[in-house]
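Throughout, read-outs are computed from the coordinates displayed, never taken from laboratory work. Note that this is a predicted model, so its numbers are computed, not measured. Cβ atoms are built from the backbone, for glycine too; each structure is taken alone.
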Structure P
Amino acid sequence: MTEAKYYQGGRVFVIGGANSAGQGAIFLSRYASEVTLLKRGMSLEESMSKYLIDQIRGTENIEVKLQTEMSAVHGTGRLEAITIRNNETKEKEKAPADAVFLFIGAVPHSAIVSDIVERSEEGFILTGPDLIRAGHKPKNWKLRRDPLLMETSVPGIFAAGDVRHNVVRRVASAVGQGAVAISMVHKYLETV
């Protein structure tokens, strides 16, 4: 919300094509005079909910550019413009810009535990049922029981929020997972 108010009446770009990008574009359109949504793909329908697509199409100050990506940024001391490129025609355009908001996927910052707990190929921490593969528990799991819901591959270490594999990446979801993780810690402590 703080960032959106800062760009009141400005020209902003939203990069991405899934629901987060759509929600960001709708929210920013309440403040910015122009919002341009850039998506590399051929349609919004392939990755965005219909209700958001309908809202975007019904919002006059949102423009959608498909098969388009940002290829350069320009400015002295602050952002002044960006270069966008149509991936189909290869045509480039320099457009004035006050801000760029990226909604292009989550990057887990889990390197700090890479030598401790098991992670997915993308770096998300595996917990609970995601640790059971082909009926087998994690390689160093010595307990008879399966890992608890938020438990990592190390008994007694739990993870919650966006850093976990295969979860809904929303603040409310992370808060809920934190509450569940606390409950799982209590359950774990009953066994030691």
Structure Q
Amino acid sequence: MNETADFKKNLKIMVEGSPYTILDFQHVKPGKGNQFTRTKMRNLLTGQLLERTFKSGEKFEVPDVANREMSFLYKDDTGYVFMDQENFEQIALNDAQVGEQKNYLLENMECIILFYNERPVSIDVPKAVNLRVVETDPGYKGNTVTGATKPAKLETGLVVHVPTHMSVGDLLRVDTTTGEYVERVNK
């Protein structure tokens, strides 16, 4: 059992019979009255966002979830296909299960697949990935104003804002939690 005092990001809890993962929370101690916790959660089965306030000390069941490390193989008509490296079992996830993580998937990338009651429900990619620029406006010599950026389309289709000196073919590190450019990686 988990209590509101145990809340942290990515904690999995059961709310009204459905598994949720906590995205954000805030413990509130008002001057008058009891403490409470404001929580923003995502349903693991439907992907629906839920904002809820819980009284301090409320208890929650722990859902039957398991993480398995799998490799992304390819995308086809059935969805995104992943393979377990230990038993070579393959599974396909649909667009809803993969969500925004599709912008960071590269072939043979190691990912964590979350299973609820032996059914795959979501995916976690590494915190940062290296992606190549496939389309951007050319950078001009001398155009190095501090903080100036331009859009760049990466090999997965993701568009990020990068410094103006970046060009097609550059390898960039992208933060998967924010979707923002971090740094240029040596080729």
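If Cα extents along the principal axes in Å, for residues 40-95 alone is computed to be 44, 25, 12, which of P, Q is the source? Don't skip to the answer; put the middle values down first.
On the way: P: 39, 24, 16; Q: 44, 25, 12.
For Cα extents along the principal axes in Å, for residues 40-95 alone, the value 44, 25, 12 is produced by structure Q.
Could you figure out which one of P, Q the value -6500 for helix-only ellipticity at 222 nm (-39500 (n - 2.57) for each DSSP H run of 4 or more, over all residues; to 500) was computed from?
P
Consider the structures P, Q: one of them gives 1.6 for distance in nm of label points 7 Å out along Cα→Cβ at positions 56 and 104 as calculated from the coordinates. Say which.
Attributed to the structure labelled P.
Which one of P, Q has distance in nm of label points 7 Å out along Cα→Cβ at positions 8 and 136, as calculated from the coordinates, equal to 3.6?
Q
Work out the source of 62, 51, 24 here, i.e. which of P, Q gives that when Cα extents along the principal axes in Å is computed.
The value was obtained from structure Q.
Match the computed value 2.0 of distance in nm of label points 7 Å out along Cα→Cβ at positions 24 and 168 to one of the structures P, Q, and report its label.
Matching structure: P.
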